[in-house]
Structure P
Amino acid sequence: MERVEIWYSGRVQRVGFRYQARCAAAGRDVSGSVRNLSDGRVHLVLEGEPAEIAAVLAGVESALGHHIEDRQRLSGPATGVLRGFQVLR
């Protein structure tokens, strides 16, 4: 199990980013959350098997890659604390 946190920047707010992230995570064996940050970025957290995380990230990139200018990624072992996938405010 792995934990991935990504901070996306670009035109990533007010384009349905959180909705698309939720859709990409639906039906996948991942837990996590997505939220808009006050500085204009979006923060995505995922925990699960690497292949499942990769599938979610591919879905996000496919839907919104043209809005993303930069990604900062931090990876590590899963904490096991997260349950389900949440869209946070």
Structure Q
Amino acid sequence: MMNIPILALIAEELDFEIRVYGDLMTDPLNPNRRWRIPPSPPEVEEYNIEKSPTIILFDRKGNEVGRITENPEIMPTLEEELLEIISYQHT
């Protein structure tokens, strides 16, 4: 995932925790289930991950405050979209 270095820099600068989940696999034996657990981590179901990559931002209390699925939707770059989400939380 080419965004990992960007996320690492942002996490370091803003003291965020970043988790990266890779090797997500669909379940070929169960069409009602999006991901196969294992080898996909259980968090893909816990956080309702439907596409990869998905970036989820949480506040310090563990509440989801923003989500970027595959590509930024509002702003042209990942950095700008993350900043938009973070800025919105501080207004």
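What follows draws every value from the coordinates through simple rules; no lab data is involved. Note that this is a predicted model, so its numbers are computed, not measured. Cβ atoms are built from the backbone, for glycine too; each structure is taken alone.
Computing mean count of other Cβ atoms within 10 Å over residues 7-14 across structures P, Q gives 12.4 for structure Q.
Of the structures P, Q, report the one carrying the highest value of FRET efficiency 1/(1 + (r/R0)^6) of positions 31 and 63 (r between Cβ atoms, R0 = 25 Å, to 0.05).
Working: P: 0.75; Q: 0.20.
Going through P, Q one by one, FRET efficiency 1/(1 + (r/R0)^6) of positions 31 and 63 (r between Cβ atoms, R0 = 25 Å, to 0.05) is largest in P.
Looking across P, Q, the calculation of relative contact order in percent (Cα under 8 Å, 6 or more apart) that yields 16 traces back to Q. Matching task: -0.41, -0.48, -0.71, -1.03 is the computed value of log10 I(q)/I(0) by the Debye sum over Cα atoms at q = 0.12, 0.13, 0.16, 0.20 Å⁻¹. Pick the structure from P, Q. Of the structures listed, the value fits Q.
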